[in-house]
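Please treat every number below as a calculation from the coordinates, not as lab data. Only a predicted model underlies this, so the values are computations on that prediction, with no experimental measurement involved. Cβ atoms are built from the backbone, for glycine too; each structure is taken alone.
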Structure I
């Protein structure tokens with residue numbers, strides 16, 4: 001079954017006369033529970049919920065895994081992997097250019113607990129050199145916000161040879177854009193807030209696994225820590241999932257068109273988009289990605305140029321997220337923490353008409369001269 005069909009049917013209930021296509025969210029703390037609790041599929045709202053079950057089944061099918069655990073946010077999912085797998089004295093190999101909040105959690109909280117965090121860049125498969133003695137290899141490809149790409153299959157094979165587990169932050173491409181579990185990873189994590197749900201209206205995350213035992217560890221962590229999502233958010237996510245194939249195709253086409261336009265502009269430096277044939281990551285990305293995603297990064301000459309550019313765009317929202325239907329961008333250096341220039345811009349291309357977007361970007365760039 002092709003993805004365009006699969007994503008529409010993923011996690012849907014068995015067809016019954018008179019039933020809706022997708023049942024509404026289940027709002028419940030306790031469930032009716034007589035006698036032996038093991039006889040009931042649902043016992044208490046912190047343990048499980050039918051709405052979670054349906055969404056997790058959908059994601060398991062799309063990720064090509066054996067189980068999925070949904071969390072209240074992408075960072076809750078990050079914390080679950082680190083907390084369920086690592087103990088004092090363990091070594092974590094992590095991208096030095098990974099998502100800032102994930103790096104801070106690892107090098108801050110988990111390092112104080114005795115986890116040895118070894119950073120290395122994403123580009124050039126540099127993490128491979130630090131795998132000796134590692135318990136977990138953390139991969140983010142493409143990385144956020146620099147869009148570095150590494151070879152998931154190569155690194156997974158190398159990590160497994162040393163006895164390490166492999167986790168991939170797959171937030172930027174989504175489960176349709178890239179399938180880490182099929183490339184050898186043990187965990188595929190996504191902040192579903194981004195392109196997976198794509199409407200910029202909820203916070204959610206998930207982890208899919210190939211090994212049910214790993215799923216059990218994550219589920220136990222979620223239950224004990226209470227990192228549970230609300231049923232309404234999960235239902236909205238499942239509803240939004242049905243359009244993922246259409247959204248990711250449209251956004252990817254727009255992103256390529258805009259990247260090609262930006263490549264022609266003298267004001268633009270350091271342009272990165274894995275879908276561009278001239279991008280340093282294009283060769284690897286072409287082998288392991290089904291879609292190149294909606295995120296572009298580039299630099300303008302200064303902070304003031306970047307701020308003027310964003311202010312003068314009419315169709316670009318200035319916001320810190322990405323992967324939504326509306327085109328958005330930000331001067332990433334305003335947050336600190338990432339090794340980017342003051343004029344560095346992360347652009348998340350939306351679903352508007354590509355020519356309208358290009359015209360808007362053109363008029364804003366023209367205004368800088």
Structure II
């Protein structure tokens with residue numbers, strides 16, 4: 001766990017107060033909808049886009065503050081926390097890091113004003129973890145104009161996104177990324193899917209979609225290596241969101257265990273329940289330590305999170321978030337197993353974290369790759 005400055009502690013206290021007063025009543029009722037009224041409230045109070053520079057309407061702070069914000073909100077309303085995570089650590093983060101000035105001026109204020117989202121578009125029907133198998137590509141005409149062709153699938157929040165960061169091939173240059181407006185001619189939505197947690201994921205096609213030069217983020221082998229490094233921010237964000245989900249479940253299980261009585265006493269008096277709570281707390285704090293360390297080390301270095309730290313945090317936190325939520329549901333028993341109960345939803349939500357930002361297996365491969373190249377842990 002990182003030591004908070006006075007300003008960071010004030011931020012946490014303020015966010016916690018907002019979440020409890022403004023978000024708690026409608027938490028777990030959003031039913032596959034983005035909680036726009038909560039995002040608008042955060043925007044109005046200057047708490048949306050904390051890590052986006054002030055000149056684009058953001059807070060000008062760091063990912064450490066975003067980490068603290070996601071944890072504080074996620075303990076109360078996971079849906080709001082997920083939107084904050086998705087629009088702080090994923091698509092908009094790529095625009096802020098690699099975008100032209102024109103792109104930043106166009107797209108980032110949309111995020112901080114809660115007027116739309118920027119999706120991240122990587123997976124294809126035959127290319128998930130294997131990015132090299134992508135078929136989406138850029139074609140360049142004789143005048144140097146760029147046109148995007150291909151398809152993407154499993155893209156989150158497309159109905160609420162005005163643009164997407166699309167991974168694509170450039171001719172003779174390799175992989176790169178561009179910003180594509182979803183209302184551009186040539187973009188065709190094929191199908192919207194609903195995942196286990198109720199989130200919308202979209203399959204869409206692109207046919208000769210014009211991409212202005214200012215919407216190119218990275219192109220060329222060396223530039224794309226920087227984009228790959230930036231994925232470590234998403235991995236850290238996945239760890240943070242996993243921890244927030246686990247905290248949300250733990251808080252509810254702890255309260256319920258002290259209120260629920262069986263055999264003449266609160267179930268928290270039974271050793272079996274106490275052991276569950278102890279193990280849950282252990283996993284949560286270990287996961288928080290991994291995630292906080294990865295983010296704080298990256299900020300100290302002034303660059304990207306370390307691949308080993310980011311993958312270990314994402315893997316551990318995702319795995320143990322599911323375990324914590326499962327044990328919390330067990331404490332609730334049949335009550336928590338009913339559709340519509342917060343624990344039932346959290347269980348489905350936690351499972352997705354072992355797929356988002358890279359599957360468990362992808363994270364393990366990345367960890368092993370670093371260990372083998374380094375010769376072990378330092």
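Match the computed value 2.5 of distance in nm of label points 7 Å out along Cα→Cβ at positions 71 and 311 to one of the structures I, II, and report its label. Derived from the structure labelled II. Of the structures labelled I, II, one was used to calculate Cα extents along the principal axes in Å, giving 82, 50, 42. Name it. Computed on structure II. State the single structure among I, II that was used to calculate mean count of other Cβ atoms within 10 Å over residues 111-118, giving 20.8. Matching structure: II. Here distance in nm of label points 7 Å out along Cα→Cβ at positions 79 and 175 was derived from just one of the structures I, II, and that gives 2.3; the source is I.
Given 0.60 as the derived value for FRET efficiency 1/(1 + (r/R0)^6) of positions 223 and 335 (r between Cβ atoms, R0 = 35 Å, to 0.05), which of the supplied structures I, II does it correspond to? Corresponding structure: I. Assign the value 3.5, calculated as distance in nm of label points 7 Å out along Cα→Cβ at positions 199 and 263, to the correct structure from I, II. Matching structure: I.
Out of I, II, which structure matches -16500 when helix-only ellipticity at 222 nm (-39500 (n - 2.57) for each DSSP H run of 4 or more, over all residues; to 500) is calculated? Only structure II yields this read-out.
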